[in-house]
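These are the structures in question, set out in turn.
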Structure I
Amino acid sequence: MSIVNIESLNLYYSEFQALKKVNMDISEKSVTAFIGPSGCGKSTLLRTLNRMNDMIKGIHIDGKVIINGTNIYDPDVNVELLRKNIGMVFQQPNPFPKSIYDNVAYGPRIHGITDKAKLDDIVETSLKSAALWTEVSSNLKKSAYGLSGGQQQRLCIARALAVNPEILLMDEPTSALDPISTLKIEELIQELKDRYTIIIVTHNMQQAARISAYTSFFLNGEVIESDQTEKIFTAPSDQRTEDYITGRFG
């Protein structure tokens, strides 16, 4: 079943058209990977799903992004609630300059939760969901900056999960990490996919093949092909997809 339906989406940075008539359905509680060369529109599309692009000057968007039956670009949509429902994890780990505990508790507090027992429970549950609890449970008051890069990225995932989102967006979440930390994040994604809809941008095609059920190939602002990952990697319908995944360009 689809949770996201993108219809005839165009996005312009001033005069430059970054996305061209994108049509795509994204299945719920599964992992969808966006692949393609640099500058092809993957991250731009990802950021349209929680309206992160709204913050960029000169942006113009037309078309629809329908999530759970609502066009998120309708003028009466509450963007703050939208971003609560659609979490984001970035390429570089970006913990707040706070304690591990306060990083995870930040979102729930913003949304009105002040009861300490409730916050304690959310922090523990979120850190467990991010496979980080056993490593940090005795150091929750220490600065998040004391964690390794891989731990910081899992903390950012825990922070996103703490507000109970439905969708988790990941923009190259392992590109700044070492292979062992990358493996931990990939294992974590596999554990989370039954509870969350995960959309991941990756330059690593092996990673897309390992962790995703569906893959979309982007080129020059267009979605060339979207299908089950196995089909994209073994029997793509478009020659450009095959050329990219076999290394002929990109």
Structure II
Amino acid sequence: MHLLKFNVENLNLFYGELHALKNVNMQVHENSVMALIGPSGCGKSTFLRTLNRMNDLIDNVKITGKVFLDNEDIYAPNVDVIELRKRVGMVFQKPNPFPMSVYENVVYGPKIHGIRSKSKLDEIAEKSLISAALWDEVKDRLKESALELSGGQQQRLCIARTLAVNPEVILMDEPTSALDPISTAKIEELIETLKERYTIIIVTHNMQQAGRISDFTSFFLNGEVIESGPTEKLFYNPEDKRTNDYITGRFG
């Protein structure tokens, strides 16, 4: 069995009075893909953002419980949040390339973290774009604006940008919901290869996608994890009637 990458214990999150996450317990294994499924507004994206403390940026949020990354509680007072977000990268629902060249998008993070050598940056750019299955399509367009790429290419560029700072975990918040089926298939293939080197946690509304790409699935409902386990078991032999009802399309 893979080692544990994340261990979440009794996590609660409040937006003001709203109790958005309720006693969430979850284990995420290294080099695996964990899919988070459930109806809209049930806490999946909120949970995802607790794993790299993106919710810290929202006013009036209160969090209790523990989130361990490699046995360290990321909510401990001495945690360097910038370092944490380097280790736990994030890819959003809509591609959000910076309004600069393809090359500058990829090397943006490494530059912030102090890498200045042109040859090193060139190497990181090439390696990250190869890893994001984009190099062949953009190697002659590195100086062009990233905004000229297609939606699917922009999303793979955002993945390359995440990979450039050498994370351990990649969080993906519905990374294909704005894309066409061909681009979606490319990103799904990419996830399959990336999990050899990274731990991936993905929020998806698409059950078929969860079934295709994930090793483990957690089903969220109203801020609670109803059931979590190997994807095959959850899809074909769920323990909770609500999981079964959601997966078979009776609600959601």
Structure III
Amino acid sequence: MTVARRELASYFATPVAYVFIVIFLVMSGALTFTVGGFFARGTADLQPFFAFVPWLFLFLVPAITMRLWAEERRLGTIELLLTLPIAQWQAVLGKFLAAWAFCAIALALTFPLIITVNVLGDPDNGVIAAGYLGCLMVAGAYLAIGVAISALTKNQVIAFVLAVAVCFLFAAAGSPVVIEFLSRNTPVLAEIARGLSVTDRLAAFSRGVIALRDVIFFISFIGVWLFANAIAVDLRKAD
């Protein structure tokens, strides 16, 4: 928790945090009300918002994670961090939790959307709450990928590009185009792709369905990438 508090405070010590939050809020609102046709749908829900969140996080989350370990390695402070009286896994988990808390703050600041939909109609707020939980899970999955890749390089730009590419694979895995292509050629891969798709998992949350298998998927997904992060830090901390 000490590492997490330190990292979270460091976000707000620079304009990066505020830029991220402003961009996220502006883009989510614009996409929800324009491209998503919030008013034209005539339905009191936040489905348009939940549909765009994974794609917004696709670019914004790697922007958060690209510096977490890459900057430590570039500045040579990783050795100092790992000599503190904490285990290596605590440092890894602390950095991840700080980034996850930051994403939670960004999501919480979209509360005007909830107020708007409640003023305009009579939505099922339980479904909305489940959708937000799903968004937080997607953010956690992307963050886990991003921090693992950040530990592999000293270059923040490379960390950003690679994280976007890998996150895109898991976001697009369940898209109709990918599934149709794989179904025609390798049906087994189509099922695997559908099972690894974070957007499909979020779709269930946004309908108000919090299935145990989806929760286990996200927890396992995050755990695997954090384990990879710990291995990468251990292998490259002396570089």
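A value of 2.1 was computed for distance in nm of label points 7 Å out along Cα→Cβ at positions 64 and 152; which of I, II, III is the source structure? Traced to structure III.
Assuming 23.6 is mean count of other Cβ atoms within 10 Å over residues 32-39 as calculated from a single structure, say which of I, II, III it is. Structure of origin is II.
Laboratory data are not the source of any read-out in this text; all were calculated from the coordinates shown. A quick note: this is a predicted structure, and the numbers were derived from the prediction, not measured. Cβ atoms are built from the backbone, for glycine too; each structure is taken alone.
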